[in-house]
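Listed below are the structures to be examined.
Nothing in this text is a laboratory measurement; each read-out follows from the coordinates by a stated rule. These figures come from a predicted structure and were not determined experimentally. Cβ atoms are built from the backbone, for glycine too; each structure is taken alone.
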Structure 1
Amino acid sequence: MAAPDRRTVTVHALVTLIRDAWWAASAPTSFYRMLHAESAPRLARACTAAALSVVLACATLALAFVRATGSDGFFLTWGFLSAIALLLLAMLLLLGGLVMVRPAALDLRAWEISAWAWVPAGVLAVSLVPAAFFAPLPTSIVGLAAWPFWHVAMVASGVSVFAAQRRVVTVALYLVAVFLVPGLLLAVSYAVMSGMAGA
């Protein structure tokens with residue numbers, strides 16, 4: 001029997017990744033239980049799903065931007081947003097995993113939980129494409145407002161499966177590290193830059 005060619009293997013891997021991403025986003029507790037049953041974490045798969053989800057989200061935001069501004073630079077905007085978003089993703093993934101390792105007594109599972117929790121960004125992006133075409137600004141606001149709640153809910157589901165007794169403390173630390181601290185730094189940076197510009 002001939003071995004499957006590389007293209008077949010790639011397509012199968014992509015289909016499996018999409019299936020797992022939808023499972024993670026739609027039934028996170030069930031999905032994390034499946035991960036818990038596996039002998040070892042598969043961090044590369046989780047990070048790939050997170051990266052693809054963020055790139056899809058950037059595509060929808062780029063579409064909304066060009067529709068709102070009348071620009072024709074979709075691919076340039078998409079590339080620019082994706083580059084920034086992937087850099088932020090790497091930093092937030094690292095930080096999010098680090099703050100969960102100790103309180104939840106997790107190893108690489110901490111980063112696996114955090115990575116899969118980014119999948120809703122891709123699901124929202126795909127579902128909002130038609131709306132972004134016709135109502136770009138409201139669509140962007142809805143997507144950006146809905147994603148954090150879905151993301152945190154997935155993190156909470158993952159911690160509940162792997163370390164239920166430490167869920168509250170772990171999720172609270174995650175919120176502070178991934179949302180509150182970066183948000184405060186962004187606000188302070190904006191205030192400083194605005195002050196310098198006005199001086």
Structure 2
Amino acid sequence: MSDLPPRERTLVTLAVLLAVGCRDEADRLIRRTLKREIVSIKDASETILHLALLLGVPSTLDALERLSHSAGAIPLTFFKPSHVRGKKTFLAVYGEQAPIVLKRLKAVSSFLPQWILRDVYGTVFSRPGLDFRTRELVTMTVLATQGLHKQFLSHVRGAHRANVAESEILHWIAVAQNISGRDLAYAKTIAARFLHGTS
């Protein structure tokens with residue numbers, strides 16, 4: 001799908017490369033696209049910071065350090081946690097499913113809903129610098145490579161709410177499969193069922 005915006009295409013590809021441990025290839029992609037001004041260092045750093053939610057802090061720190069070697073100082077700024085902002089972002093992702101998800105989280109631990117709303121969605125997921133659509137594409141695509149079915153479906157729904165077309169969702173699953181070398185047929189099936197109203 002070459003008609004996808006180059007910035008978006010680069011950032012989602014970067015996320016998948018990092019998710020599957022292709023760090024050198026991710027470095028080359030960043031150097032090439034920074035040089036061509038397809039993405040900014042802020043775009044790349046915000047995408048990498050977002051990956052802390054999906055890949056963990058050590059991988060994120062490694063990727064940010066590698067980015068700084070390629071591009072210099074990284075313009076990340078502190079973003080104060082906000083429960084209100086987190087709830088708004090959470091609702092944008094989960095829609096009518098939000099109360100059900102929060103109830104499921106609370107059944108695991110009463111701590112989880114507050115942590116998810118304030119720290120995950122109110123701090124990282126709602127940071128300025130990346131639009132909601134790009135965050136959902138990054139999240140959905142990385143979750144596909146990780147085989148996290150429930151979370152993947154939630155973010156297919158979120159991507160759909162962010163006006164990501166069915167063809168784009170299926171395209172990114174195919175890209176993730178191609179980059180990762182993993183069979184993501186389950187992801188295609190889950191996405192297709194949702195998109196066709198059967199899940």
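Highest-scoring entry among 1, 2, by FRET efficiency 1/(1 + (r/R0)^6) of positions 34 and 130 (r between Cβ atoms, R0 = 35 Å, to 0.05), is 2. One of 1, 2 was used to calculate helix-only ellipticity at 222 nm (-39500 (n - 2.57) for each DSSP H run of 4 or more, over all residues; to 500), giving -27500; which? Source structure: 1.
Taking mean count of other Cβ atoms within 10 Å over residues 138-145 as the criterion, the highest value among 1, 2 goes to 2.
Out of 1, 2, which structure matches 1.5 when distance in nm of label points 7 Å out along Cα→Cβ at positions 10 and 82 is calculated? Structure of origin is 1. To which of 1, 2 does the computed value 23 (relative contact order in percent (Cα under 8 Å, 6 or more apart)) belong? So the calculation was done on 2.
Here distance in nm of label points 7 Å out along Cα→Cβ at positions 50 and 122 was calculated and came to 2.2; which of the structures 1, 2 was it taken from? Source structure for this number: 2. A value of 9, 30, 33, 20, 7, 1, 0, 0 was computed for P(r) over Cα pairs in 10 Å bins from 0, in percent; which of 1, 2 is the source structure? It traces back to 1.
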